[in-house]
Structure I
Amino acid sequence: MKNSSLKDIQIIDIPVIVDEEGRGKLSVIEKDIIPFKIERVYYLYDVPSDAYRGGHAHKELIQLLIPLSGSFDVKLEDGRSTEVVRLNKPNKGLLIPTGIWRELENFSAGAVCLVLASNEFNEADYIWDYDTFIDLKKS
C-alpha cells in the first residue's frame, strides 16, 4: 500500500459543454482527465440521509467520486489527519489515491455518487478494519 496522505487527494475539474440553445450541459471524462485507466464503474443511490457508505481503504485501488446529482460528504483519513470534503457539483470529482480511509455520509435526497475505479473488484484489496488500517499506515 502506498503511503498516501491527504495532500495527495485532488479535486478534478470535469469539462462542461453548455448548449447554446439552452438544452442543458454535457460533461465528458476522457483519458487525459484522470490519472488512471478506468477498469470499473459503479454508482451509489437511494442512500438514506442517516446512512453512510465506505468505511474502508484500498491497498492498490484509486477512485474518482463524482456527485452526479445532489450532495454528500466524504470523510477522509490518512492515519495522521482527517478532512471532510463536500461534493455537490457534477463537474467536480474527488480523486482518492490508495491508502486513504473514506466514509461517505450526509447524502441529500436524490443524491447519486458515480465511482470510477482503477481496478476491477478484488476483496483482498480492501482494508475494512480501521485499526488494521492505522497499523499498516505506521509500518
Structure II
Amino acid sequence: MKGKYVLDTGPMLLYFAGDLEARSFFIEIANGRAEGYTCEMNMAELYYKTCERFGRETAAIREASIRNSGISVIPMDQQLTHMAGGLKCRHKGILSLTDAYLLAAAKMLKGTLVTTDSVLESLNLVNVKLIPI
C-alpha cells in the first residue's frame, strides 16, 4: 500500500530552495510510490511567504507548480473544518489555524505529516516526518 504524505508549508518552501530531504518526498510522490496532499490554507501560506521574499510572479509560478505536481490540494469542507476547529480549541495557543487544518487532514487521511515544525511532532496526534531546518 502506498504511503500518504500530508505536506506542511515548510517542506514545500525547502523543496523550492533545493533541500534534498524535502525533495525526496516530492520524488516519491512524482514516481507514484506515495500519495501527496496539502491543504488550501497551506497553498495560501506558500504563496504569501514566497511573495514576500521573491515577488508575486515567483509566488504564482510556485503555487502552479504544486497544483500541477500530482499533489492533491484539499479544500476546506464542513468535516475538515469541524475537526480543525476542535483541534484548535483543544490546543489553543499552540496551533495556528493553518496547522489545525493540516493536522485534521492528516488524521482524516491516516497520512504522515511532513513538516519542519517540531511542535506538530510533539503533539503526537499523527505520524510525523520532521525535516530539520
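Values in this text are rule-based calculations from the coordinates and carry no lab data. Predicted model, so just to flag it, every value in this text is computed and none were measured. Cβ atoms are built from the backbone, for glycine too; each structure is taken alone.
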Winner on mean count of other Cβ atoms within 10 Å over residues 44-51 once structures I, II are ranked, highest first:
II
Tell me which structure, out of I, II, gives 0.30 once FRET efficiency 1/(1 + (r/R0)^6) of positions 20 and 100 (r between Cβ atoms, R0 = 35 Å, to 0.05) is calculated.
I
One of I, II was used to calculate distance in nm of label points 7 Å out along Cα→Cβ at positions 28 and 92, giving 2.4; which?
I
Of the structures labelled I, II, which one yields 30 when relative contact order in percent (Cα under 8 Å, 6 or more apart) is computed from its coordinates?
II
To which of I, II does the computed value 2.2 (distance in nm of label points 7 Å out along Cα→Cβ at positions 36 and 60) belong?
II
From I, II, which structure was semi-axes √(5λ) of the Cα gyration tensor in Å = 22, 17, 14 calculated on?
II
Using helix-only ellipticity at 222 nm (-39500 (n - 2.57) for each DSSP H run of 4 or more, over all residues; to 500) as the calculated read-out, with -17500 as its value, let me know the right label among I, II.
II
